[in-house]
Each structure stands twice: as C-alpha cells, then as structure tokens.
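Below: a set of structures, written as structure tokens.
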Structure 1
C-alpha cells in the first residue's frame with residue numbers, strides 16, 4: 001500500500017493548522033511556506049477538507065482556516081478519507097474482482113493489511129501528534145525557517161523597488 005502525496009500533504013497541513021490556529025486563523029500561504037507545499041495544491045485539499053467539515057474558513061482581513069472541531073476528535077484516517085485517498089492495499093480496491101472478476105489468492109491477506117492500517121490511523125488523533133515533543137521541535141524549526149524565507153522575500157521586493165527608483 002502506498003499513501004500518495006495527497007494523503008500525506010493533507011495530514012501535514014492539518015497538523016500544521018492544529019499547531020497554529022489556536023490563537024488565530026491560519027492562511028494557506030502560511031502553511032505553504034512552512035510545509036513547502038504548493039499553494040494551489042493546498043487550496044484543492046482544503047476545499048475537500050472544508051466539505052468534510054474538518055476545517056472552517058474565516059473570511060476577511062485576519063481570515064484563514066481553523067479546525068472545525070477539537071484536535072482530539074480528528075483522527076488521521078478521517079483526514080485521509082476526506083481528501084478521497086483510499087487506505088487500501090488490494091489491487092482491486094476491495095471489490096474482490098482482482099482475478100477474472102473473482103478474488104485472487106491473496107485478496108484476504110491484503111484486505112487484512114488494509115484494515116490494520118486503517119485501524120492504526122484511526123487510533124491516532126491530531127491532539128496525540130501535537131503532544132509529541134519531537135513534532136513540537138520540528139514545528140518550531142519550521143516557524144523559524146518560514147520567517148527567514150518571508151524576510152528574504154521582503155528584502156528582495158524592497159531591493160527591486162529601490163532599483164526601479166534609480
């Protein structure tokens with residue numbers, strides 16, 4: 001079973017949102033900068049997460065996104081499912097039509113693996129990840145890195161404007 005970029009990015013973005021939205025809404029631009037995920041890709045993911053009632057959009061100045069519920073109530077399997085990412089190790093998508101429209105020899109093995117993975121991811125919430133010390137350290141480092149990138153971008157814009165004046 002291979003989790004695609006869509007599922008990985010959705011979990012990463014939701015964890016970033018959980019870290020940063022406790023005091024104010026978080027913009028997708030901020031998440032994109034911290035997680036190095038394309039802004040347009042995040043917009044697609046958040047449209048799906050919004051439809052699944054996992055995030056709330058706040059309009060206007062100071063707007064952005066917040067979690068629609070408590071981090072303790074949002075599990076990783078639900079995030080992956082919200083972006084239409086199957087948790088499935090079978091080649092038939094669980095339909096049991098993998099060999100001449102019937103189950104193949106290893107169908108039950110791969111179905112069992114899919115269930116184990118799904119159960120494992122259902123048992124992990126955003127709140128549990130937020131509590132992990134290593135994840136907190138990584139989040140702090142990403143915040144610092146993103147601030148440096150933003151500052152570099154501002155300086156580049158300022159230099160460009162100054163060059164235009166002269």
Structure 2
C-alpha cells in the first residue's frame with residue numbers, strides 16, 4: 001500500500017491555484033468577496049497544519065486589526081458550507097480547518113495533536129463506485145489515522161533514557 005504525506009512542494013501549487021480562482025468561485029456562488037474573506041482563505045491555504053479558528057484569527061488580525069473572532073468563525077463556517085474549506089474536528093477536540101478540499105485523509109499525532117494530510121489511493125479505490133453503506137448514502141470518506149510523529153517518538157525515547165539513568 002502506498003502512503004504519501006502531502007508536503008509543501010505539493011501543497012504550494014494547489015494552494016496558489018485555489019486562491020487565484022477563489023474570487024471567481026465566490027462570485028459564481030453569489031458570495032461577496034471581501035478583504036477579510038480573502039485574508040482568511042489565504043491563511044487557511046498557506047497553512048499545512050489544519051489551524052484552529054483562533055490561530056487563523058491571530059494571523060488575519062495582523063492585516064485586519066478590527067476583525068473579530070466571531071467574524072472568523074462565521075467566515076470559516078461559510079467557507080465550509082460552500083465547499084471552500086473542510087472542518088477537521090478530531091474526537092473531543094476543537095474544530096480545525098483544512099483548505100484542501102480534494103479527497104484525502106489525515107494522520108494525527110496523538111501526543112502533540114499535529115495533523116497532516118495523507119494520500120492513500122487504495123482507500124479511495126476501496127469505496128470508489130460505492131453509492132451506499134447499508135442504510136447510509138455515501139457522500140465522502142476521510143480516514144483519520146492516530147499515530148506518533150517522529151518528533152514525539154524522539155521525545156519519548158529521551159524520556160525513557162532519562163528514567164533509566166536516574
């Protein structure tokens with residue numbers, strides 16, 4: 001099975017294309033294109049770490065100091081409603097947002113809570129052409145993989161080594 005993390009080299013061109021077409025897609029959908037909406041989608045597309053609304057707010061506020069957190073929340077919900085963003089809400093965690101709306105999956109570090117996009121073509125093929133799952137009509141699929149990232153693995157090894165030396 002081929003697993004591939006979506007890295008900056010692959011995310012960059014995707015984000016640039018989505019941002020360049022964002023205003024046109026909004027206009028076609030009857031949604032006003034405001035400087036705040038543009039700033040929010042730009043921060044979201046530039047971020048690879050599935051930021052929470054408060055992190056997006058902090059970044060956008062640098063350019064738009066009068067924007068409120070409530071406006072950021074409403075805008076993110078609107079972007080999700082129109083298909084411009086995805087909400088990635090991990091179990092028992094606050095909502096995180098993803099500017100990548102192409103089919104993909106997520107790998108989550110259970111220790112530091114970092115989230116990365118991951119492509120798993122075999123999973124996508126598994127459900128391809130499946131209109132329903134029992135009584136459920138299939139809309140989309142996103143697999144969430146719980147893991148321990150390299151940084152947290154190294155920190156765990158250091159902690160274990162320190163316990164053995166004391």
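At-a-glance table
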{"item": "Structure from which -15000 was derived, helix-only ellipticity at 222 nm (-39500 (n - 2.57) for each DSSP H run of 4 or more, over all residues; to 500), options 1, 2", "result": "2"}
{"item": "Computed 19.8 for mean count of other Cβ atoms within 10 Å over residues 25-32 - originating structure among 1, 2", "result": "1"}
{"item": "Structure from which 5.0 was derived, distance in nm of label points 7 Å out along Cα→Cβ at positions 65 and 137, options 1, 2", "result": "2"}
{"item": "Top of 1, 2 by relative contact order in percent (Cα under 8 Å, 6 or more apart), largest first", "result": "1"}
{"item": "Parent structure of the calculated result 2.9, given that distance in nm of label points 7 Å out along Cα→Cβ at positions 41 and 105 is the read-out and 1, 2 the choices", "result": "2"}
{"item": "Structure (1, 2) behind the derived value 14.8 of mean count of other Cβ atoms within 10 Å over residues 113-120", "result": "1"}
{"item": "Which entry (1, 2) yields the derived value 18.5, 65 for Rg and Dmax of the Cα atoms in Å", "result": "2"}
{"item": "Which of 1, 2 leads on FRET efficiency 1/(1 + (r/R0)^6) of positions 57 and 129 (r between Cβ atoms, R0 = 41 Å, to 0.05), largest value", "result": "1"}
{"item": "Read-out distance in nm of label points 7 Å out along Cα→Cβ at positions 97 and 121, computed value 2.3, structure in 1, 2", "result": "1"}
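Each reported figure results from applying straightforward, stated rules to the coordinates on display, with no laboratory input. Because the structure is predicted, anything quoted here is derived from the model rather than measured. Cβ atoms are built from the backbone, for glycine too; each structure is taken alone.
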